[in-house]
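Read through the structures below before going on.
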Structure I
Amino acid sequence: MLFAMRVLLVAPLDPKVPSHLKYLMGGENTYTRTLLKHPPRGVEYVHYLSALTSGAVRPGKLHRPLRFLSKFRLLPLSAGTIDLTLCSHFDLVHCHAYTLRLSGQESGHLPVVLGDSVPNRWALTHYFHQNSLRIKAAYAFRHVVHRLANVYDQDLCLGNFKTLIVMSRFAQREHFKIRKTSKRIRVIYPGLPDRGIRLPTADNSVRFLFAGVWFERKGGLIVWEAYRRVRERFGRKVRLTILGPLPNKLKMKSSSFAKATADREKLKVLGIQQHDFVPYERLVGEFYPNADVLVHVPPESEGYGLVVSEAMSFGICPVVSAVGALPEMVIHGKTGMVVKPGIVESLEKALTVLVRNGALRERLGRAARARFLQEFILEKMQKELIEVYQQALSSQSQ
């Protein structure tokens, strides 16, 4: 390829210094930043925010009306629609997580690739617990609006997009339930660079790691209680690092744990280190290398869980719950442990086994890293993305 393929990337980016942790996109942000930093060979990504700044694109004429409909929940809750008018040449548009409207001289001839981690309709049901009638009514209105406005829509299969890239076979199945067809859906696992393996502990302790802004939804309460029980059994042999804010009213059966939440400095006495937020550079440079076991146990639902593949890249043994794509990522007893969702005793049992059996913990960690190198490595994603892009360009020219 003599010239770089110029791809307009429309995907979420979190601010480096967040003003509100609950508004962070988490794994979607990591995915976007990985693409920008490590594009496939022969691809030049231009993020739409940079393109807006440079004048390569400008807001489309329906930008404000579509934002109004989303803001006041006339359209279903979602990441929103990005409306752009093209003012410069691009070879292709890759839009992830958002729905998309394009205008401009080349918009009708530009191949578009869409992507998401899970269908938005699934997120409304499982993350926000909206009832089916409300979702059905909102999507009926969304179908009318997006069809009239010529919006590319993953859930409704609107727009002549070339391929829908999803992050897991789980997401592919959920899209199939909605659309009753798997046509144009391609599973490409989010790839990550290989940063090496974790550091050995100096004091023979077992270091658990929990990372999640949404503490309850990511299973923080279950982790907290299971750790309390394991700590009472093994004492200073176990430690826990929590990356994410704690709920204001965290109640524990153990009075010492309950009192500790009033003064988070006292958490250190219980072997707990807690940070509301750490930059991604510290996460991969400090916290992953100093962990033995990742605990990621959402009690009800999880779309993907990029934190799991990140941990696997360091040879950390993952313990996950059997929800969403997590059992697809972690093979129970081979590359980690899969526990029953929402059951403290199931997690307590798994953590106890891993504390007692260091050889098993190490074997699972090595196998997790091997699986990462096979399925979730950056180069594999890059190769598969360029295949999708080239197919999209080829079909557009026919």
Structure II
Amino acid sequence: MKPANTADGAPYLRVEALEKRFPGEAIELAAVSGISFSVPRGELFTLLGPSGCGKSTTLRCIAGLERPEGGSIRVAGRTYVDCAANVFVPPDKRGIGMVFQSYAIWPHMSVYQNVAYALEVNKTPRGEIRPRVMEALELVGLAGFANRPAPKLSGGQQQRVALARAVVGRPSLLLFDEPLSNLDAKLRERMRNEIRELQQRLQITTVYVTHDQAEALAISDTIAVMEGGKILALGTPREIYGAPGSRFVADFIGMTNIVRGSAVADADVEGSGRVEVPFGTVHCRFEGAIRTGDPVDVLIRPENMRVSRTRPDASHNVWQAAVEGVTFLGEYQDATVSVREQRLRVRVHPGLELERGQQIYVELNSARCSAIPAERATI
């Protein structure tokens, strides 16, 4: 069992009210707008969002590559940034390892020399360098490539060199900035698993930046979804996916059918209620403060609907639909159906043959469907 926090009970990494602005043509542009979060020791924390949301800027502030205009950053009880007290520890004094989107591998050096350079710059005793470099290369599966010239490596191998270089200094914190975006899909999946396995083996506190939702869901202990310099959602992968809390997060994390409706009853003691939508009444969970008559957005994941040729026995959340189109994707079929002119995407078992124009029934699992206040923006 990993220790959750530092010895005094505080989170290992604490970011508070962080602000970073960049000059614009007329006014300063806020890249990061007063965000706060904390990361327990040994956890992998992911900043997820679209391009320009502020996730990489946040990471660069933690690394010391950007100087924020407001807020504070503390790691293991040590203050790296405190804007109110004018404290700013330079990046080379923070003991942080970082892996960039570009591998930053020196082409004139061997694999060994690329990794050793990080120790040489920090004036590590000569007798310690070789065993530590070989240990790092062993961790990433490159012990047999120590003498190979860096340009002779594949993209995945170069990424492993960058990872070995980041961990060889035994950093207090490990940062990743879109490390897999230059790799093909299969290699990206394999490398993300290797990164997660190494992070868990070393129990090193990690902050990971990506725009890839599947990547974030696969490797994270906690995810913060960012947009416009703010954190819109914060939770475990299951929490973020199952209860996104906002229209933006629901649409960004995986495929979601979002249907505008009106609450026709207050939530019951279990938090469930009813919503009138264009194709009928939906029984679902209510998230947030929703009262009778309030406009809401109903969030329906394609995999939470079941398609059948005959009407199910369920008393509610069943509608007749017409198939508009089907795309076969191997493991499942992505079907578009029309329910009283409302188009919905449904995930269908590959063994169920569907044809355009076919009449079917769709059944929605009320426990896996939620309604949120319309146009809810942040939490």
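We did not get these values from a lab; they are worked out from the coordinates using the rules stated. As the structure is a computational prediction, the values presented were derived from the model and not from experiment. Cβ atoms are built from the backbone, for glycine too; each structure is taken alone.
What the table shows:
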quantity	calculated
Given 45, 26, 17 for semi-axes √(5λ) of the Cα gyration tensor in Å, calculated: source structure among I, II	II
Top of I, II by FRET efficiency 1/(1 + (r/R0)^6) of positions 70 and 102 (r between Cβ atoms, R0 = 35 Å, to 0.05), largest first	I
If helix-only ellipticity at 222 nm (-39500 (n - 2.57) for each DSSP H run of 4 or more, over all residues; to 500) is computed and equals -6500, the structure in I, II	II
Among I, II, which structure scores highest (criterion: FRET efficiency 1/(1 + (r/R0)^6) of positions 14 and 358 (r between Cβ atoms, R0 = 35 Å, to 0.05))	I
Among I, II, structure where FRET efficiency 1/(1 + (r/R0)^6) of positions 62 and 310 (r between Cβ atoms, R0 = 35 Å, to 0.05) as derived comes to 0.40	I
Source structure (of I, II) for mean count of other Cβ atoms within 10 Å over residues 150-157, computed value 21.6	I
